[in-house]
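Chemist: These are the structures, in structure tokens.
FYI, it's all coordinate maths here, none of it is from the lab. The structure presented is a predicted model; accordingly, all values stated were derived computationally and were not measured.
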Structure P
Amino acid sequence: MKLILIISLICFFGLPFTPWWMLWVVLGICGWFATTPKEAMSMGAKVATLTWGIKIGSEFFTGGSILMQRVADMMGLGSSIGLVIATLVLVVFLGGLSTMSGYQLKMLFLPPATSPKNM
């Protein structure tokens, strides 16, 4: 849990200074250090949801609700809460996918004898 909070804080404070997709690169690197696929998926989903959810929540309450409502109307979601939920579902999927990619990349480069599956 402590690792998830540390990564989330680093991503949250680093996100304004980098492109939005840098979150997925950081999560891919974190997936490299995961020991199991389940841990990789869980960590990616939690970190991405926490980081992106706080960012969306802070933007919503600091005046972004009007813009979010207009975007939700254009997308046919009805309300800005629907837009937030749709965004968070996408974030959970992409977070898990990026950490799993990092984990699978590690499995690709490890020799078969040192793979955690064979230990």
Structure Q
Amino acid sequence: MLHDARMDDAVQGFLATLDDGHRAMFEHVDALVREDFPEATLTLAYRMPTYRVGRRRLHVGVWAHGVSLYGWDKDHAAGVLDRHPHLRTSTGTVRLRPADLDTVAEDDLRLLIAAALRQR
């Protein structure tokens, strides 16, 4: 199980409720965030794990289908969504299913993460 000083107890409790498949998807996203934004803190907001870098936020919802990313800047994620239009829902959420982690390049996932957390 993940744990470090940048993750609060509420997130630890949330992660403990996930099944192995959902936890693996979350941990994949978490590893990319931690590599690219080591200063990010992780708390719960709106009952979702939320990474914070300064004033920027990335919410990671864990749902039956997989994980959803909220808070990314559409102008900075446009190229990724042009390459993978199936990831975007009608509400502007990025929805990742388990199979998407096999077909979407890590560089594209990093761009989506950066679209949320990079300071402008």
Structure R
Amino acid sequence: MMSKQKTDGKVIHLNNGEFETQVLKSNVPVLVDFYADWCGPCHAIAPTIEALSNEFEGKVKFVKVDVDANQEVASRYEIMSIPTIMLFENGRVEDSIVGAYPASVYKQHIERALNRGS
């Protein structure tokens, strides 16, 4: 069983068993990047997600879920296309973005989530 591990930035890689404690029970908003190793657009946005994780450190938790290795979670949230970014607040999906976009789009969604919580 793969345990959570940090990448170069503040993004945590999760597996099925950690999703509930790290995402659903989090006391801060959580951005979940559903990806696959073979997905070109997923690799393209990875540096953006890493940069945003540094920018919003302490305000938003950033996690990655490999849909191939974690099919239970991917199925539960009906992930049909990747990359899919979901923002969770209080254990619920509050926002989602399907596809690769510039950093400004992700940042706008994150800031909107933070403003909802204040």
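Chemist: Once mean projected area of the Cα convex hull in nm² is calculated for every structure in P, Q, R, which label goes with the largest value?
Modeler: By mean projected area of the Cα convex hull in nm², the leading structure of P, Q, R is P.
Chemist: Another question, then. By the measure relative contact order in percent (Cα under 8 Å, 6 or more apart), tell me the structure among P, Q, R with the highest figure.
Modeler: Structure P comes out on top.
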